[in-house]
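There are structures below to look over.
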Structure I
């Protein structure tokens, strides 16, 4: 992997980690504040999508490493 590719992957990883953290915080705050169920469901969905992004990136990295 070239240095540029590693840099891009690291930036992407940090961005996704930040998304996960922010979406989890929003979800938990929504529960604590007693938001309507449909709003809490939307926040949970956003959190789950951000976790899925991380899983996709990790899967791609594992498959890329195994091809070497």
Structure II
């Protein structure tokens, strides 16, 4: 019984990863302004997509150098 539950949970996690990956692959990231106000942790967390959040975080890190 425990093995069936583990397989079910693993299948759900895999399906979630596949759906998220598919959605991210077919979407172009939007450009966001890079300034002090948009580089706060709250502003970065407010960006919806993972890819855009990562790009904004990297640009903010370069701004700080």
Structure III
């Protein structure tokens, strides 16, 4: 993993929480909330220089989520 991730355990927790939220979505409305969570994740962690692969992963998970 990227060295910045290991220095920020809250980053790991926020990523996992957001990813798990996406996976648990069962309605379009829930997907909308997950989208907001992704945007909040990006905004909160851009200051610590998180690896962009995390946001790409979340965006891809949301895009590929089948209801």
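Coordinate-derived values only; no laboratory data. None of the values given here were measured: they were computed from a predicted structure. Cβ atoms are built from the backbone, for glycine too; each structure is taken alone.
Given a value of 59 for volume of the Cα convex hull per residue in Å³, point me to the structure among I, II, III it was derived from. Label of the originating structure: I.
Ranked by mean count of other Cβ atoms within 10 Å over residues 11-18, which of I, II, III sits at the highest value? For this comparison of mean count of other Cβ atoms within 10 Å over residues 11-18, the top structure is III. The value -22000 for helix-only ellipticity at 222 nm (-39500 (n - 2.57) for each DSSP H run of 4 or more, over all residues; to 500) was derived from one model only; which of I, II, III is it? Corresponding structure: II. With respect to relative contact order in percent (Cα under 8 Å, 6 or more apart), the largest value across structures I, II, III is given by III.
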